[in-house]
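Each in structure tokens, the structures are laid out below.
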Structure 1
Amino acid sequence: MRLSKNITKTIKTIPADEQATNAKLLIRAGYIHKEMAGAYSYLPLGLRVIENIKQIVREEMDALGASELLMTSLQAKETWEPTKRWDDSVVDIWFKSQLKNGTEIGLAWSHEEPLMLMAQQLVQSYRDLPISVYQFQTKFRNELRSKSGVMRGREFIMKDMYAFSRSQVELDQFYSEAQQAYLKVFDRIGIGDYTFVTFASGGAFTQFSHEFQTVTASGEDTIYLDRSRRLAVNEEVYNDEVLKQLSLKKGQLERVKAAEVGNIFNFGSVKGEQMNVYFTDEAGERQPIFLSSYGIGISRLMGVIAEHFNDEHGLVWPVPIAPAKVYLLAIGDKKTIKTADKLYNVLTGHGVAVIYDDRDIRPGEKFADADLMGIPWRVVVNAKSSTDGYYEIKARTETSLKNVQLKALLDIILT
């Protein structure tokens with residue numbers, strides 16, 4: 001990515017109504033563009049972060065044996081009526097509209113009901129089960145307030161997975177495996193040490209659920225945390241009965257602010273019974289399908305990470321999800337620029353993602369943008385590079401510089 005040929009630009013001014021730190025940083029650094037409250041466009045750098053997060057999630061969902069698909073955002077009223085979740089008094093975040101012929105439709109906020117409707121056609125026998133599917137899709141939720149940047153949007157990117165099982169025992173087994181897969185995702189993304197399984201209310205989904213909450217001062221939730229067990233309780237269900245059920249002791253819990261980055265729900269056989277979705281078991285008897293649901297907020301994760309990893313200079317991306325590993329810039333004459341061009345080709349030839357700042361601007365602006373964008377490594381090509389073969393390299397979180405030759409530079413970058 002050459003910045004001289006890219007739409008990406010850092011800016012000094014942000015929308016006056018923007019309150020969230022994550023959005024301020026992401027807008028300033030050229031990752032997102034605010035369309036309106038709760039709706040953001042993802043610019044090239046922002047999309048790279050989103051895709052890196054998605055790929056980690058995809059790999060862990062595939063490892064569970066799930067298959068990726070993509071469903072429609074447009075939803076028919078009739079699909080949701082059997083479970084009463086079309087009713088605004090049950091689910092109050094629908095965006096609803098009408099087709100030109102007057103047919104009522106909604107924009108998807110989740111996909112349990114459409115998947116169950118699909119299962120009516122695709123699942124007949126116990127031999128067809130268990131199965132699990134997932135997708136990355138834009139969801140729409142008509143939130144009353146949307147003041148947390150990409151951490152709570154009215155339009156957002158989500159990974160949602162749905163598992164169909166033959167029994168509660170089979171469901172519980174997959175549920176446990178998925179919970180561990182989620183923890184792997186957050187470990188790989190770089191927030192594992194700050195993210196905890198949290199006992200919570202199921203809201204419009206079920207009576208109870210498990211959330212994955214990341215500790216951050218800007219979080220909208222309050223949780224009571226036992227760090228040693230990597231377990232927490234959301235304040236909304238915090239009571240003596242729940243603590244006893246989870247074998248937690250009040251005196252050992254830490255009250256902290258956190259942001260929800262994922263959740264999982266156990267519907268049991270309820271959806272199957274409500275929507276008349278059955279399969280034939282080994283004895284030839286009709287049994288309701290057991291359903292469980294698993295969500296990760298992809299764009300929300302991006303916002304939470306931006307809130308958690310930043311300093312006075314800008315963003316500090318964890319390496320696995322950074323939009324590039326190296327921010328390359330040249331300071332000097334045409335000979336120096338040629339040397340930088342060659343290094344760019346060498347790095348990209350080794351599969352390293354590089355942002356090449358080849359713009360004709362002052363060095364100080366380039367250094368400031370490198371820090372603001374939060375790229376893990378900054379590599380500077382200067383006159384010494386052209387004459388003696390030394391390059392200046394600095395990690396985003398360090399102040400010290402190293403002057404190294406190409407082999408040592410590659411050893412550092414490729415590690």
Structure 2
Amino acid sequence: MKLKDLDIIVTAPPAPGWGGRYWILVKVTTDDGIVGWGECYASSVGPEAMRAVIEDVFNRHMRGESAENIELMFRRAYSSGFTQRPDLTVMGAFSGLEIACWDILGKARERPVWALLGGRINDRIRAYTYLYPLPHHGLDAFWTSPEMAAEAALDCVNRGYTAVKFDPAGPYTMRGGHMPGMRDISQSVAFCKAIREAVGDQADLLFGTHGQFTTAGAIRLGQALEPYSPLWFEEPIPPDAVEEMAKVARAVRIPVATGERLTTKAEFAPVLRSGAATILQPALGRAGGIWEMKKVAAMAEAYNAQMAPHLYAGPVEWAANIHLAASIPNLLMCETIETRFHDQLIKGSIRVEGGFITPPEAPGLGIEVDEGLARAHPYTGDGLHLQMRDAPCDYEQGNNFEGGAPAPRD
């Protein structure tokens with residue numbers, strides 16, 4: 001069961017493109033013919049450069065090794081180049097390859113991955129989703145319309161969801177944290193008010209940001225949202241300023257969540273130690289893989305913190321999230337994206353039903369990847385998976401920002 005061959009497929013989800021501009025799928029085959037699938041959630045460099053990194057990590061640290069030796073291969077990649085410290089790009093490459101190793105191990109033992117992680121403690125996994133436009137909503141108007149957001153939230157509740165996420169608070173700018181404009185604060189309050197009135201107590205409100213704000217700006221915004229009792233205030237400041245995030249957590253009466261841009265236990269541990277967040281949101285295709293995040297979940301358990309695996313990628317990473325989620329006692333919920341392409345790419349092998357996910361019983365990740373479909377949608381653009389914008393916050397005209405990968409207009 002030694003790792004032998006690697007194939008990399010960069011596939012682009014068709015419009016509306018929820019989940020980013022492209023997904024990097026890895027197909028690993030052993031010397032005895034077992035195929036494992038993984039997904040690399042890595043976007044610091046373009047997909048062709050990332051392809052070279054993935055190939056280097058595989059050839060240098062994994063080829064010829066038993067798929068069982070995940071700890072050994074992790075230490076090789078983590079320590080590469082005399083570093084022994086987190087590297088977002090290298091760990092992004094390793095994470096997808098590590099997920100593929102678990103898929104191989106499960107198939108070899110004819111057991112689902114969760115069974116190899118200590119067994120299943122969660123028979124049903126609570127799902128949440130971003131609010132996306134309904135068919136009759138205009139793409140340009142949706143992101144600044146509390147009324148449309150409330151309508152979309154009610155639609156989610158009617159489909160069984162008990163938590164919905166939205167991010168109306170302005171741009172993700174490469175300039176770092178900014179002070180939110182008063183228009184953005186007012187708009188954020190209006191979103192919370194409209195959605196809360198639409199769903200009542202049937203669903204939790206998850207207020208998303210992506211490290212947009214200064215410490216003072218995050219506190220100012222968070223305190224304005226408190227009357228609507230969101231379940232979390234997501235990544236209110238840039239993720240590397242852990243002590244500053246802890247200041248936000250102490251000043252705002254909304255739980256802080258963070259983690260989609262962190263990698264390995266070395267970056268999650270300070271978050272827990274400082275009290276910067278009580279909800280961790282690892283992206284398994286970036287954070288070090290399933291085994292590394294099993295360790296982080298155990299650390300979080302000791303701090304009475306919960307896990308809510310992040311997803312803004314494809315369904316292979318989602319499957320990895322589900323297996324981790326099934327095996328940990330301190331699970332809060334899992335992010336999900338329901339598009340036709342997500343579903344087709346794994347041939348409907350895992351689905352959200354009534355707002356919950358049932359962990360698969362099939363061996364490995366429990367998915368069947370439609371390889372032909374993935375190859376039929378190659379990425380031909382030159383953008384990154386997600387991108388911040390150069391322009392600063394617009395204090396004069398207000399902000400209408402769709403996120404790091406706006407929906408393509410066909």
Structure 3
Amino acid sequence: MTLDEKHRRLPASSELSPASLADIAHELPGTAVNSVQKILSAVRTHLNMDVAFVSEFVGKQRYFRHVDAKGPSPLKAGDSTSLSDGYCQRVVQGLLPELIVDTAAVPAAMALPDTLAIPIGSHLSVPIRLKSGHVYGTFCCFNFAADPTLNERDLHFMRAFADVAAFQIDHEFEQAAARTEKSARIAAALERKQPSMVYQPVVSLDSMEIIGVECLARFELNPFRAPDLWFAEAAEVGQGVALELQAIRNGLDGLRGRDLPPHLCIWLNMSATTIMNCDLHDHFQGFAPDRLVLELTEHDHVGDYAALDRALRPLREMGVCVAIDDAGAGYSSMSHILNIAPDHIKLDLSLTRHIDVDRKRRALAAALIEFGKQTDCKIVAEGVESASELNALRGLGVQMAQGFFLCEPVVAEALPDLIAHFGVGNDLPEP
């Protein structure tokens with residue numbers, strides 16, 4: 001549908017529902033989102049006006065938030081003037097008509113310095129009212145010369161698209177408010193030194209001993225939700241690295257001074273962004289590098305594998321290992337495996353779950369295990385919940401496993417006794 005076709009069938013602005021506002025904004029030519037700038041440009045072009053703008057009223061000032069012009073414009077986005085100097089406030093107050101085809105015929109318009117200075121020969125202006133009822137500002141078009149072809153239908157057209165602009169502005173305000181709320185939530189988590197940490201044992205399927213622990217985040221504040229949602233929200237507001245580093249510090253600090261076996265490996269979840277943008281060496285002080293395993297998950301987008309490889313190289317030279325988490329959960333993990341050449345591959349729980357009775361899962365796991373053999377990469381199975389699953393994985397050649405059947409995550413204080421007495425009195429399969 002073209003803008004001309006939409007104009008011919010456009011409802012009055014009072015008839016526009018939020019749904020129809022969204023539909024109109026999405027259908028504007030050349031726009032994939034409800035862009036106020038593109039709405040403004042489309043309306044100015046359709047009405048064949050010289051300049052169009054969206055203004056916002058802030059105190060006694062009028063700010064030009066969006067400007068579109070046929071040629072050189074006396075206004076630009078970001079300019080501001082006193083509300084008392086222009087047309088906008090007077091139109092909203094009813095002191096000037098919304099439609100002026102010839103400013104020379106309107107004494108109140110001719111009395112304004114802008115009329116001659118710009119100059120303004122004809123003018124259309126309508127309020128932008130948000131859903132709260134608050135007047136945000138105005139949606140305006142003007143020509144440098146008089147234009148007797150402008151009519152009430154053009155004014156109705158302007159009102160309708162002012163409502164479309166208001167719908168988008170409301171949406172932008174809501175997004176900004178949501179972002180502010182998210183930022184405050186993450187700031188509160190960081191201030192409280194969250195997350196707290198628990199430790200998921202990694203068990204050797206040869207010896208059935210605990211040979212490593214994965215540091216897992218838990219957030220002890222509202223809203224109660226999965227840790228990955230906290231980290232995703234932190235990344236959204238630019239605090240993803242800060243929250244990850246806090247988790248790494250907390251995880252390692254919880255292990256300091258514990259009577260733990262010197263060979264115990266420590267698995268740390270980390271995004272590619274953190275690896276590429278931080279000097280991690282300082283965070284690892286006090287731990288032998290060859291005890292550390294950095295886990296990169298399926299959900300981490302990597303835009304530049306070469307840059308990630310450069311960031312990982314000095315860590316690997318120190319002895320730090322790299323693992324790809326969630327293998328089998330999606331395409332990204334396969335791309336990570338091929339581009340990063342990890343030391344460990346962790347089979348996602350969606351692959352290990354029911355692997356004892358599902359041929360497709362066994363076939364995919366067997367392919368990854370064979371890949372590991374060919375590339376000298378060790379395989380770890382996550383999410384093991386039964387003896388039969390464990391036996392199936394062992395039969396396929398998996399070297400290590402995690403899961404509630406083997407051991408639930410525990411707090412740091414419980415680790416020394418757990419490691420020393422693991423399997424004693426438990427119904428665990430013999431290797």
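Any read-out appearing in this document is the output of simple, stated calculations on the displayed coordinates, not a laboratory observation. Note that the structure is predicted; figures quoted are calculated from it, not measured. Cβ atoms are built from the backbone, for glycine too; each structure is taken alone.
For which of the structures 1, 2, 3 does the calculation of percent of Cα pairs over 36 Å apart return 49? Spell out each step's value before the answer.
Working: 1: 35; 2: 19; 3: 49.
Source structure for this number: 3.
Among 1, 2, 3, considering only mean count of other Cβ atoms within 10 Å over residues 121-128, which has the greatest calculated value? Let's see the in-between values first.
Working: 1: 13.2; 2: 18.0; 3: 23.5.
Structure 3 comes out on top.
Can you tell which of 1, 2, 3 yields 11 when relative contact order in percent (Cα under 8 Å, 6 or more apart) is derived from it? Could the numbers behind the result be given before it?
On the way: 1: 16; 2: 24; 3: 11.
Clearly, the read-out refers to 3.
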